[in-house]
1. Which of the displayed structures (1, 2, 3) returns the greatest value of relative contact order in percent (Cα under 8 Å, 6 or more apart) on calculation?
2. Could you tell me which structure in 1, 2, 3 was used to calculate semi-axes √(5λ) of the Cα gyration tensor in Å as 40, 25, 17?
3. So helix-only ellipticity at 222 nm (-39500 (n - 2.57) for each DSSP H run of 4 or more, over all residues; to 500), computed for just one structure, reads -24000; which one of 1, 2, 3 is that?
4. I have 2.3 for distance in nm of label points 7 Å out along Cα→Cβ at positions 239 and 311, calculated from one of the structures 1, 2, 3. Which structure is it?
5. Quick check: 16.4, 52 is what I get for Rg and Dmax of the Cα atoms in Å, for residues 63-150 alone, calculated from one of 1, 2, 3. Which structure matches?
Structure 1
Amino acid sequence: MQVYLDNIVFSIQKAGGVSVYWYELLKGIFNSGLSVNLLNTQRSSANIFERRLDYSRFACLKESRLPFKYLRYMPIRCRLPATSIFHGGYLRVSPQKNILNILTVHDLAHERKLATKFPRGLTNIMQKAYGIRRADGIICISESTRQELLHFYPFVNPEKVKVVYHGIANDFYPLDKNIPPFFTLPFNLQQPYILYVGARRNYKNFGIAVKALKQLPEAYKLVIVGGEQWSRDEMMALQEIAGRYHIFENVSAADLNVLYNYAFCLLYTSIYEGFGFPPGEALKAGCPVVTTNRTSMPEVVGPAGLLVDQPDPLAFAEKITALENQPYRQRLTRVGLQQVQKFTWEKSVQETISFYQDCWNYKFSK
């Protein structure tokens, strides 16, 4: 089998969850022994993950002279060898009938009208719908995403849809608290703090995280890591907890692991996720997770998560307060370390390659 992988996602993002997925998948497939060809690679990439990849062993093909900003919305414009496999990093498929199209669907946020507004949101939906119709095999990154896919696109044959979970990076693990950690951020780890990681807009409900902190004793701080550029409204919202928050916009994986390890908990207020990396990372570092009982969150955190049915500040605060019971907290930590063992990139890559083979056999071995 010849496999053609489209790296255009690295031109769309400088970082982000889809880039993490594509980077980890490429690393695994590079070492799988498959015949790999790469489309739309960039020698001088702005994407932090693509810069880590070594393309020297593989054929890197230029698909088109069109700029990536236009190409990303189009079907593949070059002809591939018959019976080859095409897997796009972001929603793209080939119009050829004699090849195998594999499509990964990360979420249905645009269909739910939770993401980018018109016209970009409509463009995403149209591109996704085209890809879903052309795909011979569809990978969903959670059972929640699979169910939504079949809801919004009921014409899809469920037998050609497979759930392949993301992995959680090995950068996250429990530390020995008897040994002072190597930590580069200007912050006292010994004070009690609630950790908030990632994007803040729309369905992420960052404002509710701020209001939840207000419900807690003043000793608790809110540590906010990563996310997009701060808006004026977000900065004004923080005035509600003036003197009780710390912002770290750019944090290394090593420092983030330390923050997870010493945090009282991760507060993840999002009501919609295709998968959701921070809760998995937190569990892997031995950090309790308080989040919502929505979409993929119950799948990721399992019995280790403290879940609220409604994203209400008081409900979140009550779950956080419950962690002051040390035996209960320790039990959740142990369960979390067991739960997160389900999510490895090695398993994700192997299941993806097996899915390639199954779809290829079904289409071409008749």
Structure 2
Amino acid sequence: MRFNGVKDFSHAQADRIGVLITNLGTPDEPTTPALRRYLKEFLSDPRVVEVPRPIWWFILNGIILNVRPAKSAAAYREVWTDEGSPLLIHTRNQCKALKAYFADRYGDRVQVEFAMRYGNPSMHSVLEKLQQGGVRKLVVLPLYPQYSGATSASTFDALAADFTRRRWLPDLNFISHYHDFDPYIDALANKIRAFQQDAGVPDKLIFSYHGVPKRYLLEGDPYFCECHKTSRLLAEKLGLSADQYLTTFQSRFGREEWLQPYTDETLKALPAKGVKSIQVVCPGFSSDCLETIEEIGQENREYFMENGGESYAYIPALNADPDHIDMMIQLLEPHLQNWLVGSERQGEETQSLARQQGAVR
């Protein structure tokens, strides 16, 4: 096996600290071939679909990849922009804001990049860029507030797989979740309050999270519990009573039971119970994407209105809002502090080594 190293490496090079934010991913374009590539990578991950590999290979390649890419491409075309997919745009903007902050405060000692677990920019390509840039210490922030094996753990899997091919591994801090981090709760609460100043207060506020199979919960995945804790903390911050909000789960597929209550079935049933106006927010999504814009903003709106609802609104994700960027900084910076002190000391030692090498020559 050949291990990846740094081209033209110099032992006198100053070490840098890397910050890597990651998200789920996006196809390269809203076309059937691009969706087939993306879905194949995504649905081949054993963390995402926990089905015996031989069985799943036939289902995925024989059925799903022959049917779903065209439907998904059509949905993506509804939300695509000239700059690309919404998820790519928002993640890029988040990275840009973090770059500006850390560059202003620490110069070039901290390098900030973003990567997608599936699709581009790939984890491998960005890790290679960071290594070539001298990053020897790395903090990774997957932008999934609530931990799940299918998201946070899958991101760690990708890191670990890449590291098996690297000659020099960076020191690593991995932030696996932040579902109860107070600045995150504050940022969401502020977003909801600002939205309601213009739109008013609904009969009920819906906290909709991405679903996972119920079996994952029963086998020890903490995702369901962390979603409910986020909802509870948000409700407390907003001063909501128990009958003013609901926690639901969206985006299920397949035949097995997923976490309940389901968002779509809940929205269909609420008008008959006297709930005529609702607002939906998705606390598990750090950026707006297909699942929030199309599924929640359009498809589920139709379910609610067609069944007797009168007022429906989707509250956008935090995206690159200043409160969200500030939250990320507060989450990341404590992981950097000891390294930053050490890098100052190492920088002095590197300068001394460079002077000694110059004297020898």
Structure 3
Amino acid sequence: MSKDYSGELTQRLPQLDALRGIAALYVVIYHVMAMPDPDLSVPAWALPIVGMGGSGVVLFFVMSAFSLCLTWPRHAASGLPLRSFYLSRLARIAPLMLALLSVMIFKDQFRAVPLRGYDEVAWNYSLLFGLSPQWQQGIVMGSWTIGVEMLFYAIFPLIALYVRGLWAQLALLVLSYLLALWAKTGLPADWAHFGGHVGLLRQLPVFALGCVLFELWRRLRELPQRRKHIVGVSLLLLGVLAQGALFYGRLPPIPGIADGWYLSALFYGLMLLGLLLASNRVLVNRATCFLGTISYSLYLVHPFVVSRSYGVFAKFYAALPEGTAYFACLGLSLALVIPASWLTYRFIEKPGIRLGHRLFAWARARRGSFADQDQARGLAS
């Protein structure tokens, strides 16, 4: 990040909330189809879009890095930047993750043969299971993303402090991409899991792209309003069209240096940058921003709800035309998942975030107390 951060960059951007909500909704759309065994049938025209819903995760990763860059000045100005950063991240991620993990472990231990061993449980409770070759996927469905996020959080302050400016971020993007290519086959066996799909090195270029997008946004936001709007609309449309072409197999042949995951990250990044420059009410509205507010809960809670709805899904497919049945299953899932996610946000996420704020306030007050004592001793001597 650049040296000249200012307080204005710590503003909350509704576009980020809206895109988080859309990304979480997209993952739900995909899992309603893909979680049952066999997959639910989807109308042929919608299958490419629904089948690529898992790519919503890559949008989460891009926005995560962008958001960390956006909020770093607040941590840097706190006087205790590392403590502020790590406490805020832990308070944001840990409460809901550990609550759902506890539910899973409690349920699994009542099987005739307990499903989870102590080693797996310990790795998951540490939230550092992204380091473990055996338990990278996580116990909670979809939590491999949390394992990757936690590792990126661990190294992000180094990026914030020492990789400053657009050119440095672009260099990081290129280096991380080359490292990811090498890591696919070049790592020793004991480290090979870092180069797999759920490994940090595989996902590091996606995070680095988010940092680059932040630097681009800081520059483009200074354009005159009309030019900024034109650039934003152009980038948004380009990202949407390119992503659609990717999903429907309409892109021209591309050399093997970029696969679909990284291309999705790039196209989602264009959408993010375009929406930040030229927001619109179709994508940024009360509904999408609300979904963005509960997006973390929506992402982690929906597998619990969907997995318990298979019986109803079967009844829908027996009673409705095939083209309609999937959308009935999706509608039911959302009708159950959204209220459940709001409840976990209200009673688990928000209290956890407030606890993080209180802990940091206590740490800062404690530091100030020690400083006052040192000053008093200096005056006395």
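Since every read-out is calculated from the coordinates, none of them should be taken as a lab result. What you are looking at is a predicted structure, and each value in this text was computed from that prediction instead of being measured. Cβ atoms are built from the backbone, for glycine too; each structure is taken alone.
1. 3
2. 2
3. This value belongs to structure 3.
4. 1
5. 2
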